[in-house]
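Please go over the structures that come below.
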Structure 1
Amino acid sequence: MTVAVQTGTWQLDPTASTVSLRHKTFWGLVTVQGTFTAVTGAGEVRPDGSATGTITLEAASLDTKNAKRDTHLRSADFFDADRHPEITLSVGGTDRLDGDSVRVTGELTVRGVSRPLSFPARLAGASAEALTLEAEFDVDRAEFGMGWNQLGMMRGLTTVTAALRFARTAD
């Protein structure tokens with residue numbers, strides 16, 4: 001079944017949206033999880049069904065429920081939040097796949113470093129007033145200058161999970 005999405009401008013509802021990450025540490029024995037508490041964004045759905053937009057995360061808003069670790073994640077070893085306060089995903093386009101699936105293509109910028117990114121997402125719900133997009137994808141933190149890896153504890157990719165709810169704005 002294909003989900004119909006209304007054309008027009010859409011604003012992210014930060015109270016109904018979540019962006020979180022998880023990464024295995026301590027040689028894969030422990031998984032660190034965190035949620036960005038400050039997320040904003042907007043997009044436009046074009047008449048041909050494609051979409052563009054931007055999602056912005058405040059790097060310093062990452063909350064892993066451990067104050068000491070959160071301070072370290074904000075430091076120059078990781079997000080360098082003082083010098084690079086925002087993480088952005090600029091979506092250049094989307095392609096409808098089967099049913100409620102889309103392929104999102106854009107550019108992810110972390111620590112001032114931009115890399116192309118493409119990942120599948122799912123329209124979890126859509127009406128004339130709101131739509132929810134869910135996605136999960138992996139990021140290689142080393143590609144963004146986050147190479148800190150004391151004693152080889154942090155190997156592999158970081159998984160990002162997002163559930164983004166958008167409300168249609170008056171055109």
Structure 2
Amino acid sequence: MRLCAERLFAVCSPKLVFGRRRIAGVADVLKFPLIHLDSRSDWANWLRGVGIDDAGVIHGPVLNRASMVIDAAINGQGIALARTTLAAWDLINGRLVLPFPESLPVSKTYWIVCPKATAALPKIATFRDWLLAEAARDQRQLKRLAPQPNGRRTGAPIAQTL
């Protein structure tokens with residue numbers, strides 16, 4: 001059973017969205033340091049996916065842990081790419097914002113997996129139900145944060161909007 005849909009989207013500190021060098025659109029990411037995870041290929045692929053020439057992706061630090069990438073974005077060191085489940089807590093709590101709605105689907109996602117022989121056990125079913133309920137709660141909270149091209153918030157979930 002799939003836990004939730006995953007998207008890859010840009011995140012940054014609220015300071016970057018509301019600061020002097022505001023982010024008005026997706027092309028503005030090239031004005032800021034891009035925070036990379038492991039290589040520069042994710043940003044290159046993401047920019048191509050949203051229709052932007054990726055010539056500017058050579059700038060910004062390359063970090064080797066997703067948590068370091070998220071922390072660097074929270075600290076205002078640039079714009080990072082994040083996955084729904086990895087950034088949800090920081091988005092819900094206002095440490096990160098979504099500067100625009102563009103996103104790409106992620107082929108790898110999280111699943112709840114267990115042998116059929118044990119799936120109906122009360123402790124397994126209780127845990128699975130709790131995990132699904134928590135993921136659904138996060139999605140409900142995230143849907144209020146999803147930006148639209150006109151800058152307004154929407155009722156559509158981030159997983160569908162971005």
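Values quoted throughout were computed directly from the atomic coordinates according to the rules given, and no laboratory measurement underlies them. Everything quoted here is computed from the prediction, not taken from an experiment. Cβ atoms are built from the backbone, for glycine too; each structure is taken alone.
As an exercise: helix-only ellipticity at 222 nm (-39500 (n - 2.57) for each DSSP H run of 4 or more, over all residues; to 500), calculated from one structure in 1, 2, equals -1500. Which structure is it?
The structure behind it is 1.
With distance in nm of label points 7 Å out along Cα→Cβ at positions 17 and 41 computed per structure, which member of 1, 2 shows the largest figure?
Checked 1, 2; max of distance in nm of label points 7 Å out along Cα→Cβ at positions 17 and 41 sits with 2.
Have a look at 1, 2 and say which one yields 4.3 for distance in nm of label points 7 Å out along Cα→Cβ at positions 25 and 113, as calculated.
The read-out comes from structure 2.
Ranked by FRET efficiency 1/(1 + (r/R0)^6) of positions 9 and 65 (r between Cβ atoms, R0 = 25 Å, to 0.05), which of 1, 2 sits at the highest value?
2
Starting from the value 33: which structure in 1, 2 was relative contact order in percent (Cα under 8 Å, 6 or more apart) calculated from?
2
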